[in-house]
Structure P
Amino acid sequence: MESATTTPVPKRTWRNRLGRLLALTGFGIVAWLIVSYLAVRQLTRRVASIREEPVPSIAWGKIEPLRLTSKDGQELGAWYFEGRADRPLVLILHGNGGNRSICLPEAEYIAKTGSPVLMISFRAHGDSTGELNDFGYGGRHDVIAAVEWLHERHPGRPVVIWGRSMGSAAALFAAGDLGDQVSGFILECPYQDLHIATRNRTRRVLPPGLEYVAYAGLSTVAPLVLPHTDDISPLKAAANVSKSARVLVMAGGADNRATPEEARAIANAIGENAELVVVDQAGHMGVRFVDPETFQRTVFGLLDQCSPPKK
């Protein structure tokens, strides 16, 4: 009986296997970069479409609604509260993803000292125009427009900027252009630069290993969306703060979004006119709630120092 014969199946050579491995690796890298690019695009878009911010009814002041225009053409929603003539003008700036509405408790806090208060919604936030959210870098134009409006309304009066998180970054980015137009800064939980902020974010939401892969991808493609990535650094901008301005830098010791080490670096870059306050148990923008006595003493103290001279 004749035995059946079979044709042997050719084995893959090492070159075939290497080629397949390289192809899969290349596909993985391309997919990683595409996903990273889409993530950066999503993170730098406005969170919600432009929506009206109706004037709220409050018992502690009268709101004057405004529309300001930045020098690069963005229209900004704003609210103004009049105060006493012997107090500094205070501009309050919200954090990332917020708007002026969420800063009403801070406005009430300051208004009770007698200071006039101006609040704005940054570009790409609230009822302001703009689609790109570059974490306060473009917002420097919004800060400048607000400060200029305050000086036009009250010529010669001292201005203090209270920036919260991203708002503190925008205040620092504007500092070089504003020069001596600002008498004081309250910088609450500022981030050091965009690279560190990105790393902090990935560490908070992803497990070890995967968080670094995500960070590397976001950092690689970020310049395609934000050409000025390396300039988005409040630490670099801190050197431009006027030496005549009084500066209060506040941080939470338990803050993993903008760490106390970042706040310390910014305070050191500003120099001798900066006071650093770190509250050990406070998280991001939680200093006022964890240690209200220290918060009030330092904030009110800065406002008193910036008050116009008595006639």
Structure Q
Amino acid sequence: MRIVSLLPSSTEIVHALGAEANLVGISHECDYPEAVRGLPVLTSSKIDVSQLSADIDRDVRRVLTDALAVYDVDAEGLGEVRPDVVLTQDLCDVCAVSIRDVEAALREIASEGVQLVSLRPTRLDDVDGAHGVLGDIERVASALGEAAHGRRVADGLRGRLDALAHRAEEALAASGAARPQVLTIEWIDPVMVGGTWMPELVRIAGGEAMVTEPGQHAPTLDREALAALAPDVILVKPCGFDLARTAVEQASLEELVRSMPWSDAAKARTFVADGNAFFNRPGPRLVESAEILAAITHPAAFADLRERHAAHYRPL
């Protein structure tokens, strides 16, 4: 079976299922596992992502206002790799190539018989009619003819999350403290607060998410609304940015934090994390994302996770 994955997260899901050898094409953002580098790249971005956050946001909004796509699909390249299955998404036109453009590319190459699997996760797991990341692992596995294996992989991740949540509950009980109020920021300018599965990750890690509820899309907060909050922990993990890329905007980020009433280190502990590999990528590494949150939220109780993930986050 020849697989094209047009999402970094679905590429990681294919890897988790042990089917990476079947990948014949990827998106321009697919970077994990290392073995996928060198595969045909079948998408590209129309936005210059080397700009500052405010400029990226401006250009994305302009493109969407003009009813244009943020990404291009290489229809000719798609035809050359002759896929049996194409993995894409219909959740967010900003995060990845839209399903409409993938469908148009498949029509262009007259690819009857290709199975198009579109993912739309807004939660960690399927609940109340909403698709979840763990459910998507099973859906991809079913499309690849590996349904039973997909259930085992997803159940293994569920087990790790349950064990982490249990550890966090024990730490809270031992300390007698209330759950820390955790603010997660997934875009710097304008400030956007982490939604979808982020409140669930925060809860698993022993915190209480501020502003958003599970499944809610990321809202934009102005400085007045941000200043009205009283977080105990702040995690900045910009979508698509690793630590080095976030450091480019260190000065503006520090200015933002200093301007808030909660900027005193005694009031709020602030961290920056790799939002590209973790947190914003709805794949298997959301389990590691929860572990990073636990290490940040309860550092004394999760010293092992602090050491394991030290390269992926740092204090601001």
Structure R
Amino acid sequence: MATTAIVLLVAIALGCGLLVAALDPRAAGFWMAIERRLSALRAGTVSVGGFEMPFLAAGKGEALVLIHGFGGDKDNFTRVARHLGAHFHVVIPDLPGFGDASRDPAASYDIASQVTRVRAFVDALGLGRIHLGGNSMGGFIAAQYAATYPDDVRSLWLVDAAGFEGAFETDVIRRYATTGETVLLVRSRQGFDELMSKVMHRHAWVPPAVLHALADRGIRDRPLHDRIFQEIGAGSPTLEPIAAAIRAPTLIVWGRNDQILNPGVAAHMQASIAGSEVMLLAETGHLPMVERPRQVAAAYLEFIARRAGPGRAIH
């Protein structure tokens, strides 16, 4: 009887401890470490142009570099990487100005500048010709990279990507154009909760500790990110004039319920990038790789196996 009571007390204590850890922002690292471990991701850092760019990596083989969106970080791809590491050397950096990367208030963060940094990152790691993917702003960067270095990109994976005319035709972006306010620029934890409700249609579970830590980081970053948001809008030309230079097999994935960027632009992107394919996901928002990681990864793997040609198979 006494032993049973002790076991029960230990179980209650462990449960309470996990509950506290789930709520305390200081425990965010603990939860992220678990996620990364489940995806066999290891951490590293590269110095690029005066910036420190932390990254996560897993697997072996041809390199697949994944680029996060505005306000995001490398862990946006942690769950989808779980289904890709057996097929690729997956490498996921934090872009300068975001995540755990360094920040320089005087630097430029327009798309062309970030493309240059991603190129230096790829060179620093000796990745050679890469498969390249990106979400939202990261998709804009990935597409411009593929147009700028067409011989160095094996395939292109655009997930709810910015960069084409009409992508900003949503209520969220129209509000910013008329008021200067947007849910993408976080002022408070409550504002971060609103952001999460806008970017995800299917709410994947994330420990509150992680959400609180991300909210606090977003609040700290608001002045810099406000400038970056304006810089991307005003100083980064759209992709239409250079899209024809993209030669890599391209898969365009978009959540039909995306409230941040207009899903209707996927057809325009397909018409602009020769030989590209589109996959629209029902009941999915702006972050398909978070909301449906297994399905999104499977679609990309099938695309690569089918489009890469004889002698290139995914095992």
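Comparing mean projected area of the Cα convex hull in nm² across structures P, Q, R, which is largest? Don't skip to the end; give the middle numbers.
Details: P: 23.4; Q: 16.2; R: 17.6.
The maximum falls on structure P.
Of structures P, Q, R, which gives 27, 19, 16 when semi-axes √(5λ) of the Cα gyration tensor in Å, for residues 80-215 alone is computed from the coordinates?
R
Since every read-out is calculated from the coordinates, none of them should be taken as a lab result. What you are looking at is a predicted structure, and each value in this text was computed from that prediction instead of being measured.
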